[in-house]
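*Asks:* So, here's a batch of structures to check.
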Structure I
Amino acid sequence: MTLWWIRATVDDRPGYLSVLTASLALRGVNILTVQVHTTEQGAVDDFLVDAPDTLDEADLLAAVERGRGRDCWVARSEARGLADQPTRVLGLASRLVRDPDGTGEALRALLGADTVTWRPARAEAAGISGTTMVLADPGGGSYALRRAAPGFTPAEYARAQALVELAATVGRRAVEHVTLVLPDGAELGVRPAVADDLTAVVELHQRSSTRTRHRRYLGGAAVPAPVRLRRLLEPARGLTLLATAAGSDGAADPVVAMANLLAEGDEAEVALLVRDDWQRRGLGSALLRRLVRQADMAGYAALVLHVQADNAPMLRTLRRLGRPTTAEHDGALITLTVPLTTPHPAKVQGRAPR
């Protein structure tokens, strides 16, 4: 006996599935599992079957057609196909919890895709089109999947998008609650920002000098409006990190620095705000290095920083990265570009056997 995977579209009408299964049974084909994908064209049924060795692909196609199935696709399967779909998805989800950078490989294994490619550009038309699937990455960018056959179904798209969202959540948590030790021995907590941090971030701005705020926002020194700060705390694409120092007398840990990675297209803009009493202690350099690692992992082509020409501390911080940098001068403003060359780990090629 040989394992086969069969996909066929059947009219979503009473009795039609039984006609197809009867046609297979007449040829000694044993149906091991069935999954039904509802589409506008009808019910797309996936069968894992055990067929006599005397039957080949053409015989199975003929059996499906005689059973009123259409748009049939047949391929040999492996013993691991005996695991039901929920079990496979849970296994892949468990793998992502341990390694969120393995999103591309997990998608390939889930869908048998020939190629899985992460792109920094936001998905303009997420969804499926035949044998192509585009998934939106909540962290910014998108995944493009392709396979030779069969075409993707809405159910497969929903499973894949859920897997991508899980990976994004796990990846975000992977950088939470890191303890940072500065050269002078001071310890701070570093974590991604959330909306509830608004009050603490407003206080950070209020306790920073006019000069520090002006260097961060270039055009003004006033504390930004809450609506703007909320956008910075949870950007549509990118990441904001907060550094917190130990509070006194049981008070909440104050936020002493904010680092923004704001993505647009295939580039990401970086900006730092460090409270005056925490400047020149290595905190800005440490936060910048973490943002660079995040941008590298996300696959952005370059980082962009807009810095005032007289902001010597920020220029020194950037030089400490030790990366090639290009500079464009526009009066008192310098735009610095840092190319990123690390390939994204989600770029996977090669067909996964079924």
Structure II
Amino acid sequence: MNNELVEAPVPRKGMPSPRLDEAEFKSRYKEQFFDPAFQPHEAAIDALAEVAWQAYRESRKSPVTCKAGAEFADPDYDLSVEWLSARDAIRDAEKRYEDRARTPTILIVNGSSRSEHTCPGEMSKSFRLAEIARSTIQNEARLDAEILDLSRLASEYGRNIHPCKACFSTAAALCHWPCSCYPNHSLGQTQDWMNDIYPLWVAAHGVMVITPVNWYQVSSPVKLMMDRLVCADGGNPDPTLTHGKDATEAKKVEMSGWDYPRHLAGRLFSVVVHGDVEGVENVRRSLSDWLCFMKLSPAGAYAELDRYIGYWKPYATSHQELDANEAVQEEVRNAARALAEAVAERRAGRLKPIGSNLKNPHPK
């Protein structure tokens, strides 16, 4: 931070408005009732469209609120009850994380969007590798393991991870922990999964991300999750400091000094990236760099893996290639074993994060 800058910059404006008129809004709203089976209910749909239009016109993002209370900077500020519920779930997860009487937990993320239950008609190799990791952790290390199956974004009704709105880039304090951008009822941005995902990360002592390479990058679901985890790394746990999404206030808060709280610091991680043509090394490295930047710790050389399965072979036989590649399967088991061992050593106090007491001169 530039300590000579005493005044917060004025937020820049000038982009064209995305606001819709009533006719266009209602036309888009009714698209969800395209099925002819809804036609007998046209009058009811028109009534719902009118209610939705009123919410949109009045920007009723969080229609149910309550007073923040004494624990917040502005006790009289009206906080979303949905945000408070998400905050409470994270607090409960923190208690589970800190409870030394509980068996340590490892979160395994299946990053592929492919599923037999939707258009691809076949399970993903990532899911198979996640199951191999889970079995190894549970049966060998006797730790708890839970799979976060991101393929459900594409196969399950009402599962969304809405895109990050980049509040952090306006000012760190404008990015709330947990994210307060969603749900936004006035824009129909609801059923956001992240309020369930945040506690999974918080409660986990170790995280194992398993993803395919999609066009030289992580999969779409993984990237959505990554971006929405930005609030876990420097995010503001008190939305009343900025009175919601007041960009001017947020800039003033950051310029007065921001401590960039690392809400996931200290957890251990493993990364497994697989592909069939190109890109595995770069994707593995980018995931590792991201997790390290959030102050998670790598679980060692065996815990980070990038491999090709069926290199330049037909996609139709990719599962047969995985069946035959027993070495890769064993390497995934080793990655799980390494993570489990690191978690156990950390719990026993024999594995302390190096440099945890050092101050980063560039916190974000």
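*Asks:* For the read-out mean count of other Cβ atoms within 10 Å over residues 62-69, a value of 13.4 was computed from one structure; give its label from I, II.
*Replies:* The value was obtained from structure II.
*Asks:* Where does the value 1.21 come from, among I, II, when Rg/Rh (Cα atoms, Kirkwood Rh), for residues 22-85 alone is the thing being computed?
*Replies:* Attributed to the structure labelled II.
*Asks:* Ranked by relative contact order in percent (Cα under 8 Å, 6 or more apart), which of I, II sits at the highest value? Kindly include the intermediate steps, with their values, before the conclusion.
*Replies:* Working: I: 14; II: 18.
If we compare relative contact order in percent (Cα under 8 Å, 6 or more apart) over I, II, the biggest value is for II.
*Asks:* Among the shown structures I, II, from which was the value 50 of percent of Cα pairs over 30 Å apart calculated? Don't skip to the answer; put the middle values down first.
*Replies:* Working: I: 50; II: 47.
Answer by label: I.
*Asks:* Continuing with the same structure: Work out which structure the value 1.30 belongs to, where Cα Rg over 2.2 N^0.38 Å, for residues 38-205 alone was derived from one of I, II.
*Replies:* II
*Asks:* Let me ask something additional. Given 10, 41, 39, 9, 0 as the derived value for P(r) over Cα pairs in 10 Å bins from 0, in percent, for residues 166-325 alone, which of the supplied structures I, II does it correspond to? Write down the numbers at each step before the final one.
*Replies:* Details: I: 10, 41, 39, 9, 0; II: 10, 31, 30, 19, 7, 2.
The structure behind it is I.
A short reminder: the numbers here are calculations on the coordinates, not readings from a lab. Nothing here was measured: the structure is a model prediction, and the numbers come from that model. Cβ atoms are built from the backbone, for glycine too; each structure is taken alone.
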